[in-house]
1. Out of 1, 2, choose the structure whose coordinates give percent of Cα pairs over 14 Å apart, for residues 9-56 alone equal to 53 when calculated.
2. Can you tell which of 1, 2 yields 17 when relative contact order in percent (Cα under 8 Å, 6 or more apart) is derived from it?
3. Of structures 1, 2, which gives 1.7 when distance in nm of label points 7 Å out along Cα→Cβ at positions 49 and 121 is computed from the coordinates?
4. Taking FRET efficiency 1/(1 + (r/R0)^6) of positions 25 and 97 (r between Cβ atoms, R0 = 25 Å, to 0.05) for each of 1, 2, which is largest?
5. Suppose you compute helix-only ellipticity at 222 nm (-39500 (n - 2.57) for each DSSP H run of 4 or more, over all residues; to 500) for every structure in 1, 2: which one lands on -11000?
6. A value of -0.79, -0.99, -1.24 was computed for log10 I(q)/I(0) by the Debye sum over Cα atoms at q = 0.13, 0.15, 0.18 Å⁻¹; which of 1, 2 is the source structure?
7. Which one of 1, 2 has mean count of other Cβ atoms within 10 Å over residues 41-48, as calculated from the coordinates, equal to 14.4?
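What follows draws every value from the coordinates through simple rules; no lab data is involved. As the structure is a prediction and not an experimental result, all values here were calculated from the model. Cβ atoms are built from the backbone, for glycine too; each structure is taken alone.
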Structure 1
Amino acid sequence: MPETPPSDAGLRVSLQVDFPSDVAYIERVVDLVRHPCAELAFNRHHLALNVPVALSEALSNAILRANREDPAKRVRVRANVDATKLVVEIVDEGCRFDLDAKTRNPTDAENIEAEDGRGLFLMRKLMDDVERFDASPGGDSGNVVRLTLARA
């Protein structure tokens with residue numbers, strides 16, 4: 001009699017990636033995070049759109065805006081994937097910011113020509129939850145942006 005494969009309910013994948021502030025790493029990091037989601041049968045639409053777009057935007061912000069492409073500054077990504085959700089934290093070394101104040105709706109007339117705030121807007125539309133908090137309590141810089149997506 002063939003063995004019944006174990007349920008994915010108890011499976012959890014955790015990974016951490018640390019890299020210099022260089023946009024050349026974005027695609028590889030997105031692929032590293034997407035792979036365990038695919039293994040746990042996340043929705044194809046989420047794998048093709050939500051995860052790569054939201055994560056690419058968060059990584060771009062960390063590299064270009066927060067760390068200002070300073071090669072001495074690093075970006076750290078921590079991802080946890082299980083049968084119910086994906087949680088990704090992107091940690092930078094930049095100046096703190098207010099998530100709500102920096103998020104702009106690009107369809108509003110006053111924001112049509114604006115070049116910033118669109119990435120945060122997209123992240124919030126594509127993920128179930130987007131949070132920002134301080135990377136180190138009491139420090140004067142560093143952000144953690146947490147993206148959460150439930151498995152559909």
Structure 2
Amino acid sequence: MAGTLAVVGEKWSLLVLREAFLGVRRFADLQRVLGAPKAVLTDRLATLVEQGILRRVPYRAEGERQRHEYRLTEKGLDLYPTLVALMHWGDRWLAEEGDRPVELRHRDCGEPVRLALVCGAGHELSGAREVRPRIQPVAAGEPPSA
């Protein structure tokens with residue numbers, strides 16, 4: 001978990017990812033929507049690209065110089081459930097009554113989206129009390145993970 005937080009655990013990184021999932025790709029649009037200082041946004045985007053979570057794709061608007069937009073990679077797309085979990089937690093514990101700025105709905109049927117813990121046999125779990133952690137042995141010669 002510490003390694004993950006080192007990559008995406010900073011406020012601006014999570015907000016950049018939120019916007020990327022909402023379809024915002026260009027630096028100027030990210031800066032406008034987030035209100036992030038230019039230097040901070042530049043640093044966070046560079047880190048997310050360096051970590052393979054976003055990729056830079058060149059584009060050129062007519063009459064302008066070439067710029068880059070930022071698109072989620074497969075590694076970045078795998079973070080979606082994490083952001084949804086954080087959003088749901090915030091909706092439950094931090095939002096004022098009736099204040100839910102974004103509701104996620106299934107594109108095909110229109111029903112609300114929810115996250116679930118499910119074991120390999122398909123059982124849906126109600127929470128942490130139904131889970132037993134099991135530390136995996138470290139292979140010979142392999143350094144322990146942080």
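1. On the way: 1: 53; 2: 40.
Corresponding structure: 1.
2. Numbers: 1: 26; 2: 17.
The correct label is 2.
3. Values: 1: 1.7; 2: 4.8.
That value comes from structure 1.
4. Ranking 1, 2 on FRET efficiency 1/(1 + (r/R0)^6) of positions 25 and 97 (r between Cβ atoms, R0 = 25 Å, to 0.05), first place is 1.
5. Working: 1: -7000; 2: -11000.
Derived from the structure labelled 2.
6. Values: 1: -0.60, -0.77, -1.06; 2: -0.79, -0.99, -1.24.
The read-out was computed on structure 2.
7. Details: 1: 14.4; 2: 18.4.
Answer by label: 1.
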